[in-house]
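These are the structures in question, set out in turn.
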Structure I
Amino acid sequence: MPLAPLDQVSINHLQLGAESSEAGRAPLVFVHGLATSLAFWMPTVQHLAEDRPMVLFDLRGHGRSTMPAGGYTPARMADDLEDLLDRLRIPSAVVVGHSFGGSVALHFACRRPERVSRLILADARLRLLQPRQSPSDWPHWATLQERLERLGIVVGEDEPEGGYRILTEMARLQVRAIDTQETIPRWLAGFYGGGTSTYAAARWLELLETTSAWRDITGPESISEEDLRGLEMPTLAVYGEISPVLPTAEALRALWPRLVFRSVPGAGHFFPLSQAALFAGLMHEFLEGP
């Protein structure tokens, strides 16, 4: 996969499907969340038609992209997205973002709305709309807490960034398992990202230890509710029924009465992996609609 040399970072990316010039359709551009890579989207894209061009890429500091010392705010990563689209000569795209990648997508849409023909958010969280992500507020926390504690992972129920803390502790567990031959429970691998590699876990830990990433991703966002209200492109928001980021979904629905909202029954945060065919079907329905 090629590396696109951008300003201060090189971005690993992959182009799939038809050529943009042949398809006559805006490409789908996928933005993954924290602690994973473009591989997160592989189950989803396998269920999408090959006649639509698609671009998958690793966020800075993730996957095979380079890891500069700073620049991990969603606004800066939105700049990376714009620079990549420029390099690939893509004037406008359907932008698909999961989790933190949804925040990146929303920052890009607010700053360059003319370059986003449609927007698809998959369990996206905006700190602007959901400042805290405390486990005590999660629909499934009691069950998850018991399972985590059996593995020696203790996270306070009032931890303001409980999701990121759990990602980090599970990354440590996954990296340690290589040396100790521990078996990672299937449910935990699914929460972490459904088969996310040890390489991705190690990269996440390196990112937190050697860069400004933690400060950047937990700091104030640079868009406002007024910016969000101004967005007019068709938008689909898909959230898991027991997702920890449902407060963001509820706030977006209040801001955008025209928002197309879909809930995935029984699903948590990582349904693009666990229910990829269903998610791809919802995407297809939305893309073929008015």
Structure II
Amino acid sequence: MSKLSELEVFVQVVKKGGFTAAASALDVSKSHVSREIVRLEERLGARLLQRTTRRVSLTDVGKAFFDRAIPILDQLEEAELAVSQMQSEPVGTLQITLPSSYGRLVLSPIINDFLTQYPQLNMELTFADRRVDLIAEGIDLAVRIGHLPDSSLFARRLGTLEFVVCASPAYLADQPEITTPGQLQAHACLEFALRYNRDVWSFIGPEGEIRASINHRYLTDQGEALVDAAVKSLGIIYVPEFLVTEHLESGTLTRLLEDYMPPPVPVWAIYPHNRHLSAKVRLLVDYLVDAFRRP
């Protein structure tokens, strides 16, 4: 049991980023956390953590140990759930990261509905468009949009995201008509800073797939900021349709290039390959897949 205690303390220190936060999460003293880490490192004969006055980070040996510790604790949790016949009523905490705009506007309501069905389940939810390191940050599940460069992650496709190109009537009134993607280069374009292939907008048109280079006047990592800038007539945007549905319906923004549609972009649920897929993670993924299938 002392080995399991050391393991749990070590994992919490890494996940929470320090001894104080880990002590709070485990409801023990900071000195207890420190003793467990020292005992673990002495038993292994290796330094697992680098400590400074401001932060705690993993050594190379520590990262390798952490990667192996996570599935051990996950499988222990699953074994306890099976013995206590709690698989049908999941308990514990899910740590999830979602893309900022899409997460808040589309996914959060789905996840909130999921939580109402499982009152014993807790959720730690963060919104980030950056590429979160799921293993290092102890994330159970992430939702990502588009290209998946990291082959070390398992992924399940949830659905697709439709994109549109649009601008305000006031901006278009002072500009030449846009009939083909190639003409975008002569316009002020407003670009998403974290786009996989930035400053190149893709379309599917009568001639097949087209990649149009653009010159961005405005660059941001926030989708809502792009929409606000377009409404203020600063230029043309290429954004997910859910961000501009109301503006298109009200006429605040006008859809462009209707003969050249942006290709749909896949939406994925991902989790680490070395993480046992727990019942609660599986339930959430299944719930998300089902929600995407509903009209």
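Only the coordinates and a few stated rules stand behind these numbers; no lab work does. No experiment lies behind these values; they were computed from the predicted model shown. Cβ atoms are built from the backbone, for glycine too; each structure is taken alone.
Which one of I, II has P(r) over Cα pairs in 10 Å bins from 0, in percent, as calculated from the coordinates, equal to 6, 23, 26, 20, 14, 9, 2, 0? Traced to structure II.
Name the one structure among I, II that P(r) over Cα pairs in 5 Å bins from 0, in percent, for residues 12-163 alone of 2, 7, 13, 17, 19, 16, 13, 8, 4, 1, 0 was derived from. Computed on structure II. Computing distance in nm of label points 7 Å out along Cα→Cβ at positions 140 and 244 gives 1.2 for which of I, II? Comparing all candidates, it corresponds to I.
Determine which structure produced the value 23.4 for mean count of other Cβ atoms within 10 Å over residues 36-43, calculated from the coordinates; the candidates are I, II. The correct label is I.
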